[in-house]
Structure I
Amino acid sequence: MIARFARRVLIALAFVLLATANSAGYRYAASDQAFYIPAVLRHLDPTLFPADAPLIDSQARLTVVDEAIAGVVRITRLSLPVLFLAAYLATLCLLLAGAARLGRHFFSERWTVVALAAALTLRHAIAKTGANTLEGYFHPRELAFAVSVWALACWIERRHLWCIVLLIAAAAIHSTTALWFMLLIGSATLVRQRLSWRTICVIAAAMIGLAAVVTGFGPLANRFVRMDPPWMAVIAEKDYLFPLGWPADAWITNLIPIAVILACWRMRRSSGRLFEGESALVGGAVALVLIFFAWLPFDAARVALAVQLQVGRLFWVLDFLATIYLVWAMAEFHASPVRARALAGLLLVLSTARGGYSMSGPFHDRALFAIHIANDDWRDAMTWAQSTPASSNWLADPMHAARYGSSVRAAGQRDVFLEEIKDTAIAMYDRRIAMRVSDRERALAEHPWDTVNGARALAQTYGLDYLVIDRPLPLVEAHRAGSLHIYHLR
């Protein structure tokens, strides 16, 4: 028993290391942590972000994960960086365990489960959705996905109560990610139970009624409005929100998984290898595609809720299922333990080589794991920023978010004039925020932030207090951190 536990620990450790190495570099890019960290900080200290509060709250009010994380911080007294690292590691282990649980139903060889784990470490983007199969940092979306994988395993095993509990937990973590699994499992259940059309219509009517209540009086109220041209102009560059504008290769890439699922399902059916409920599960996958196409007209009409749901991300679920089927087809269609071991070895070598290249090539100067800001100058500058008044307003490069705006807001814990990458994404949830972003983008076009006259003009109009920049300017210096200069703007 001890040997089995040790083996599982080693497998989990290898999975975490390979998944992290294959995501090397991406965790340093502008990420959704630029939103989640300030949202959590606002619950820990309500005096923070007095100017950015409307921006942060426009998305934070749609989820409870920020309140939950803040509660954990209060109870455990852990710092956010340490807690986020622990949550990141837990997410990867939970995903591995859930995939292995599913593998019990799809595979007959243990080495095929190893092959699946190796395949899942090969991080890739889901075309034109803004989502990736793995992230190099903690993201509630990834955790909700891992929890939902467990819910799917419980559904297959007819452990319905646990399935429902896990889906509710996933929805509390990241509602839309859980929604795609709810639709998959719900559709699969209708197929599995072989309900009459009358019963299906009654269930559909009840669901429509519930949706009407939620969108009419709940947190999604007033979201059936059409996005007008000024609102659309702010988020137009987020082309993943509008599938009808996707290039042909994105459509092909996202629809290939359902073709793989159907082809492999037919192969398994012809060879008598289907498990109980598998055909219903495939029916649920087909239903996801039909739901996507049914949603397209609402997205094309620019209905706010349709755009905000980002339904294209349901292809992530299909990609995951297709990966399971593809690994089975390569390892077990012609039953042979040698094939499963060979595939596992090949994928492990491929994952190791890819991760090794990432760590020794383009991102050779970056640690496999990082808890705090790696750059000493930025760490010093952001520590000093935290000593300034909580009401202070900061001006930093709005385009290089990972180095400037995001750092000031998340690490410096101060209001930022504009962090264009994330602020533009949040703008889709609220027209007022979109107009704020649009106004500030126009102001930046008229007054370049990195010039003396431009920075002073912006400071006078928007009440800015400090400018952080990586070169000297003829302004009064408030703090110096290596190559970084922090100037008073008033």
Structure II
Amino acid sequence: MKKISRVLILLVVVTLVVSLGIGCKTSTAKTTEAAETTAVETTSEVQTTATAETTENKPFEGVTLNVVNMLDWAITKPIWTRLNEFEEKTGIKVKLNEMPYDEMLEKSMLDINSHTGTIDIFMINESSLPLYKSGVVSLEDFIKNEGTNVDEWVNNLNAPKSGLYGEGDKVSFNPIFGTMTQSGYYRKDLFEDPAEKEAFKKQYGYELAAPTNMDQLLDISRFFTRDTNNDGTTDLWGLLMPGKGGHGASIFEQEIWTSNVATYFDKDGKCIFNSEHPENRDLLAKIAQYHVDLIYKYKVMPTDVVGMEFAELSELWLAGKAAMVLSWVHDIWGTVKSQETIDKIGESISFVYPRWVEGAPTWGGIWFWGINKDSKNQEAAWEFLKWISSDEIQRWTAENTPSIFVPISKENAKWAVENKLMPSALYEDPNVVLMDFTPELTIARNVVTQYWGQCLSQQITPEQYINTCAKEIDDQVAAEKK
């Protein structure tokens, strides 16, 4: 604009000089120069109008958003390759601040507590949601300004509602992707074989299909565990589940929820399966015994699973050594749907994690975006959330991620299932909730993980496992509060 103004001023001066008779010009020359001047002025007006339109179409021209992102995260990496399109559309420049998770959490907390507003958009794991509730803005006014009802916006999400709310029970967190849950695969070639179906129904009295409860899981596991080479060894296992570390313990945790206990603590902050809750203690001891029996009594899983997390266990599945597998199976979706794997073991069909109690919840994992309450660029930040949550970007990410990406809307998640971009179980599970993450929860999960391996390897009994965990949890929580 400044350059255009200077040209206009120069032309005005020249015109004045000409009109005052300076120089030897004919009337024809004056007319020509006047026409040229008019043409330049007209062009300048067009340029000014075009610039104004460009500015109007890019209302955030010059704004830079600081966004934290977990370092080298496969799930979001494809999105960042299209940031130039977002900048071209809005004028907003996105500065990615990539760092390991612990550093990301530390810097975000520092920003919230110091009220500097250096970070505009937080990336938040569900386990740390409570830490961010006071530091993010409500999204409800932004949603309403789009002409969308807040309840409709929430109900359209393929995400647990419990993770969406910040202070004052206002919708404050925008999912990055849809819910990830533990689920299962079964081998289609085995489950849909007419001879296998007939034999199973004859033996157990009901149709062979994906198990929906733990009794069915045991029946099917026993049916398919067999010595296929008739040499006295088990060549096909009915079931695989990890037994080591966090992956192993998360199986037991999953079933705390699917048994309808669905929490670690009672209303007084005490362990929900301590001696004051004998009904829960007995139920969870029964569940722990079930897992021990799968290995040693019914022998439907190899004893080696006690020392395996899912990455190691998945090699057995991909080698065709089992009929079913339960864990974070979506992690290997890209491999199980490959033609190489299908040629080897056939198709792997996903199914929802079986319940101990019909209708009970299961727990899932999810990450969120949050707009910093102290950000000076909140409107621009909302533009970013709209863009990254759009149908186009969500579907494109699902198609291009080297890992797995669950779109955040129900419609797009269904589309991803139909296009074999994600296992159907991540869309079909009817009752997924988030754990109520607190410092006490971290203690509980660590204790459950610490002793689970001892229980599975029969170093302690299931009853000892439950009693030891309950006492340790209550003791450590009490000590933490002193």
Structure III
Amino acid sequence: MHDLVIKGGTVVTSGSMGRCDVGVDGEKIAHIGAELRGRREINADGRYVFPGGVDVHVHLSSPTDPAPGRQLWVDDFYSGTQAAIAGGITTIGNMTFQREGESLRDALTRDVTAARRDAAADYILHPVLMHPTEAALGEIPALAAEGHTSIKIFMVLDHFDRHVMAYIEAIRIAGRSGTLSMVHCEDGPMIRCICRELVAQGLGEARHYPDSRPDYTESAAVERAIAFSRTTGSPIYVVHLSSAAALAACRRARAQGVRVYVETRPLYLYLTREVYEQADAAKYVGNPPVRTSIDLEAIWNGIWSGEIQCLCSDHAPWSLRQKLDPSLDVGSFRPGVADLETLMPMLYSEGVWGGRVSLSRFVELTSTNTAKLFGMYPQKGTIAVGSDADLVVWDAETRRTIDGAGMYSKAGYSVYDGRQVRGGPLYTISRGEIVFENGQVTAQRGRGRWIRRNRTVML
């Protein structure tokens, strides 16, 4: 007699699919088989059972202001993880920004404290290397030994080129410590030059946003990041790749044995630059911007072929008032959208139902590959005896119209509002606890747990 049994569903992993029961004891999967009995049973007949989603790229706000006058994303660890759970995601990875005068460890301690109090889902944290001092670089091996096996680097920062040798050394140290370097690949000097010219010509409004960050500002940075990987022998993980040109650079590098991994985000699968012609164009702003239909097809082809390994949300939610602030221009619009609750349903609807993605590929993109690359597999990212009981009972037939006002994110809107979606979670289960059912998140604030990670597993 198990604590919980999911009965009769079609269990899907990255490498298998079959109809069976899943028995859960405590926080772990205890048995996969037939005719299992449980104190609580969920009838999954005619439904799929997926591993819980693993979204390693989100931006949730700490409770303290980073600097006077600087605005924060509207989701904290509670509302953000509620949105994740409602969308079938059971583990998130939050970007933890190092503030002026703060060590990487200090930054992690700050976010761990907030997440321990508020997070409803499990979490990992990525220290963002804002200030690549000798002391900060020296922290990387010790943090890796303690289970923080990733760092984040922004090539777009004002000071990146001034400290580029230190950033290259950070990537080298990370690789030798079993840590994966996540790299935001946009060329900052080129973008700032273009933005200055656009504003000077009176072209600073949101409809010119794609022109402020053309695809070559991304592909040039991707090529450079690949060169850093070659130089150091360390793997890199290119976040939110958006263009055909950047994907081609990664394809060439991987064919030559460079350990470069590619993440994209939902924006680039469903939207094109025509959205910037709308009156509320600023709400679609992200870095990099959404691009042409040619780029969109290239990203879908990369999803299909395996050249793109992960789909993550880059959930960076602002209120509509913040996004549409009339004082902003192409050089200062607030980038990012709310996408945690829609990531898996949109990919299932447009990808699986659309014939672009197989069920196993769906699981790879949303769970297994990220768990492997970020040192959580097989604790996370699969359905196997001994793994955490992170499961989603998925109804392939359910239909709904996206309405961000009714979602858990405090953004209050979605860039997909009005779209019809087919497929979504009936139940979300996190470490054996049912945290979403009957259309409601039932998880308690603070039940989420920090996941200690191992070395990155190369795909």
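No lab work stands behind these numbers, since they all come straight from the coordinates. Since this is a predicted model, take the numbers as computed values, not measurements.
Determine which structure produced the value -20500 for helix-only ellipticity at 222 nm (-39500 (n - 2.57) for each DSSP H run of 4 or more, over all residues; to 500), calculated from the coordinates; the candidates are I, II, III. The read-out comes from structure I.
Given that semi-axes √(5λ) of the Cα gyration tensor in Å, for residues 93-380 alone, derived from a single structure, equals 27, 24, 20, which label among I, II, III identifies that structure? It was calculated from structure III. Computing log10 I(q)/I(0) by the Debye sum over Cα atoms at q = 0.08, 0.11 Å⁻¹ across structures I, II, III gives -0.54, -1.00 for structure I. For the read-out percent of Cα pairs over 16 Å apart, for residues 277-388 alone, a value of 74 was computed from one structure; give its label from I, II, III. Source structure for this number: II.
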